[in-house]
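Nothing in this text is a laboratory measurement; each read-out follows from the coordinates by a stated rule. Owing to the predicted nature of the structure, the values given are computational and were not obtained by experimental measurement. Cβ atoms are built from the backbone, for glycine too; each structure is taken alone.
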Structure P
Amino acid sequence: MEKRVSGKAITSLVCGIASILVPFAGFALGILGVVFGIIAKSEIKRSESEIGGEGMAIAGFVCGIVGLVTNGIMIAVLTTIFGTIGTLFNSVIWNTV
């Protein structure tokens, strides 16, 4: 009998990969990848070998973490850059350098 693959594991993998590839929205996709990965792993473990896709669940979890970290760093860096530019622009306009 062939195992069926967990839909949550597939969702985790797709969201995890997308979180790495899609800027800004990748943060939310990373969260979804991690959450679905955890739920899928638990579902697969409870199924007693009836449901497969454990590797996909783990890969989605890991990709989700990577997406969260990279998007978090990107958002922090861009916020700092634009905040600095805004401060400099404001000080130039008001001549308070």
Structure Q
Amino acid sequence: MSNEATIQIELLGQQLSIGGEESGHLQEVAAYIQKKLQEVSEATHNVGPTRTALLTAINIASDYIKLAKENRLLKENILKRSQNLKKLLDDISR
């Protein structure tokens, strides 16, 4: 049994149906994309919907890559700190 939700959204004047596991998440994704499209549209002024969409995709991909790198670095930092803490606890218990 599938729990997939489908919502209707409008982006750049185009009606789209998107589906996923949770409608709340889909609404959040649609709102984020709309916000990013608006930012690009305001910054570029009348470059057309295709170029606006491409620039928005580039901006979103850039944000994703930065956040993925930050996430990786944070995980590495947590691992290093937990290993140091474990070593300290092992030294204390000896």
Structure R
Amino acid sequence: MTTPQIDLLPLVEAVHSATGRKIHLSTVLRWCMAGRSGHRLESWILGGRRMTTTEAVIRFIDATTQSRTPRGFKDEPKASTDKQRAERIRRAEKALQEQGI
């Protein structure tokens, strides 16, 4: 029976690989040990060093983002009303007319 291969990385290296940002080791250790927003970063100890994966970092970021986002909040902008759209068109037409276009 074969076990799936997991690409373990040192904590800071895994966070940098997932986000492109360098986060201090103590911060990442805190995410593993105490967690944030009720979620802990998955980690394993290998040879006396705590390690994690890029995928675990991404799951942790997604989970903490979801738990800190207000209910009903959407990333999409609100659709404008017909009145707002008509006003934008009127302003654009006026600007074009002033420029002689």
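Work out which structure the value -28000 belongs to, where helix-only ellipticity at 222 nm (-39500 (n - 2.57) for each DSSP H run of 4 or more, over all residues; to 500) was derived from one of P, Q, R. Intermediate values should be presented prior to the final figure.
Working: P: -28000; Q: -26000; R: -15500.
Corresponding structure: P.
If we compute relative contact order in percent (Cα under 8 Å, 6 or more apart) for structures P, Q, R, which one ends up with the highest value?
Comparing P, Q, R by relative contact order in percent (Cα under 8 Å, 6 or more apart), the maximum is at P.
A value of 10.4 was derived for mean count of other Cβ atoms within 10 Å over residues 19-26; which structure in P, Q, R was it taken from?
Working: P: 17.2; Q: 12.9; R: 10.4.
This figure was derived from R.
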